[in-house]
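Nothing in this text is a laboratory measurement; each read-out follows from the coordinates by a stated rule. Keep in mind that what you see is a predicted model, and the values were worked out from it rather than measured. Cβ atoms are built from the backbone, for glycine too; each structure is taken alone.
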Structure I
Amino acid sequence: MPHSDKTSSALTPPEVRSIIFGVMVAMFLAALDQTIVATAMPTIGRLLGDFENLPWVVTTYLLTSTAVTPLYGKISDIAGRRVTLLVAIGIFIVGSILCALAPTMLALILARALQGLGGGGLISLAQTIIADIVSPKERPRYQGYIASVFATSSIAGPALGGFMAEKLHWSAIFWINLPLGLLAFWMTNSLLKKLPRHEKPHRLDFLGAGLMIIATTALLLALSLGGPHYAWTSAPILGLLAAFLLFSIAFIARLKTAPEPLIPIEILANPVVAMGIAAACSAIGVFIGLTIYTPIFLEGMYGLTASQSGFTLIPLMVGTVAGATLSGRLMARITHYKRPTMAGLAIAAACLAGVSLAPQGLPLAALAVILTVASVGLGTVFPLTLVAIQNAVQPHQMGTATGTLNFFRSLGGALIVAAFGAIVIGSLPADMAAHVTIENLASTFAAAGRDIGSVFRWVFSAATLGLLVALASLSAMEERPLRTFTRPAAGAAE
């Protein structure tokens, strides 16, 4: 594995592979935690005697992990990747232990908040560290491995969570993080000392960070509570949206006036970064939305059980990994590296548009094939946007740019999932919509006598629109040559 700069060449190929494996374990920690909890939640609610506050086990983690993601990127640019990653792993492990020992639902929710403070940095820091040791030209080859981490966690997480909650104890879903976290800590601790350093004085904008966290929390609370819990036009939701708007305006004003803003204006104004973020937000939102709501469609339209619909989703996950791997390999070999992804997105949009036209008349096997083809095209977006954005910024901004991408991907995913939910839940009678959950959504449609196919026609139409937005964003994104080095040569402008 060639490296052009002296700093990164201090790492041997086995050391590079060891670091990449270690940070992938850290990524797996965060990815698994987002999926393993869901199937254990009924057991947790029953044993802790509190079903009313059970959704906060998921919501609290989402709030804290999303809000701190850009902070980790900035802090890693200031203090270095090794210290920042080890702190994130440490916080995540401590939070996991407290979750496992929680005697009440309130204690579990608070522990999940702490766990999210650590988990919010694991994925973006892992991606940043890979960018530190592998040049943009070589980096796409590793994106298939990264996609496989998320696919594995999406498939294994629900099965593990259900098994541990039923056969062992619900706390086992958190205890499993201890050996995984210690493994990631041990594998990366010594070798990360050899990471290339991109020294440049930085300051953390605490006021800007506070404004961003408040704005993000208000938006995510509105998206989490709107629909089943509160009407979208209710005072609590409108108040949260107003708070989001107010603090977002204040945050934008702070970005323009701070001596060193949390997210530098030149990063947000970079056309590659801006268009890459727009494409990634749209694509990840459609992907997450499909993984959440397609099982509901399969249960309601084809009469599958929850476990059968889960198995039907496996080709969707595998297709995404295949698309990311294919895109990464082509990106490293061809000059016009956007073209395969744009073709893949166009095919994926056509597939979903076809489903939206005839959601009731498709055989199950045909639907599975169409969704698999669409997922392959969708998967090509993720390595392209990540590598293109990292290639467009200077090494001393790598952590900030990567954290910003992951932050907006989380927000974009939440917005699109909320839009899918508004379409589906909004089609139910008001009295039924007030008590619906993901688990009983299919049966609620049957009880209401609603045609689930006609409702999901609009869901697949919205997914098609999301992919067309991603395609338009990629079309507008500048296709810069990929660097063959991990940092500029001596004397290069930063």
Structure II
Amino acid sequence: MKKITFFLLSLTTVFSFAQNGGDTCASAVAVTPGSFTGTTITQGVSGATAAGFDAAWFAFTPDEDGTIDVSSCLGGADTRLWIRTGTCGSLNLVAQSDDVCAFNPDGTGSLWAAEITEFAVSAGVTYFIEWDDRWSTASFDWSLSFNAPPACSEVNAIFADILLGDQLDFSWTPADFGPPVGYNWEIVADGAGQGNSIVVSGNTAGTNASSGSVLTLNTPYDLFIQTDCGGGVTSAWVGPINFTTLSFTPVVNDLCAGALPVSVQGDVATAAAAVYEPGSVADTANTDIFGLACNGFTGNALDDVWFSFVAGSENVNITADTNFDAVLTLFSGDCDNLIQLDCADDDGAGAGGIEEINATGLTIGDTYYFRVYFFGTNPMNSTFEFAVWTPQTLSNEDVLANTNFSYFPNPVKNTLILKAQNSIENVTVFNMLGQAVIKTTPNAMESEIDMQSLNTGTYFAQVTINNVTKTIKLLKQ
């Protein structure tokens, strides 16, 4: 189903006559809906207008809320169209168009003309309509029509916020008219059409939703969204919006919420003396924050992986030894409100090497986040090693100090034993790719974790006691 919107024409007389506009915003000619022929752009001071070229300016102020259609597809010269609000000294660009028209069957019209349709306007607000002479100063014909608001309008732009192998999180800009009380949505099999072969559906009062982990890897689907204005009044369905799930399941630390906790190594004199852990930017798909400028360059952060640490001293160093052009970034705050503290990047032309952040003035006991990503896209090599260390002696404050927490043996061959004075709530074991390989909820003061089936190597275990999580490093024999 294609997006179809029905509008009722207001009771405004439609007429046609020759009309020139003002040379500048200040001299914009007020217009009402109608058709205008032979509009020409009076030569003025080039570059003096908002669009950067000589222009013809018009102003339209609707008496009621609704939408407008503005078009120069009627014929004549090549034109560009701009719609702005505000005052002439402080204009805001709200819509623009160029090269969107087609020739009419009778041979009239301009293939390179401009058109904006279904643009929402508010009563009493002045909209400045600007036609510029970027391509031609010859005359052109254009039209302005006002459409009364529908009882319930469709949603606007739709965004895929997070796309995984089994899940789509999506959002949209709200409907302009209604007002909406909620939205209905459904994900169907590719090509099935709205209402057919529904995989998952739902409704929400907000402007975002999630399919949940119910989709199939590497599979195409169609998304449909409908506005619900209450009382049985709904908009037409918007869709199909086609998408294909990823062919893999992203690593657990693909986003900040899954950041792998790492321990700060204390009393380490130099980076060379630190113990390094392996990492990888393979099997990543999304990011919480797109690339930020670092050392004058801005990279693509879609393949970032996240880590966290609790500061045991005021000064902490993060060293990443990579075999690709990497960017290292440190944040404070939490995953919903990250604040960049520092970053490390070379000149953008490197193929690997050391990236290091030397953070000072940290708050002992606070959690900090850092991420590593490839500056470009699709690195040939994706692995790296990293260490979080400080020459200072770490604070003796241990968040689990009062639980008498202990674990053994380490290295472990078959079974890891955990003991604590309080109940051990959750245990998750991760491999060095950030994948969870064991999850258990003992809810007991002693727990045995069967690691016999795991391959030999290094693992991290997150242990939660009294709603506090501690990360321990394990060696599997």
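Structure notes:
- Source structure (of I, II) for Kirkwood radius over Cα pairs in Å, for residues 85-140 alone, computed value 12.4: I
- Source structure (of I, II) for helix-only ellipticity at 222 nm (-39500 (n - 2.57) for each DSSP H run of 4 or more, over all residues; to 500), computed value -25000: I
- Per relative contact order in percent (Cα under 8 Å, 6 or more apart), the highest-valued of structures I, II: I
- Computed 23.0 for Kirkwood radius over Cα pairs in Å - originating structure among I, II: I
- When distance in nm of label points 7 Å out along Cα→Cβ at positions 245 and 277 is computed across structures I, II, the figure 3.0 traces back to II.
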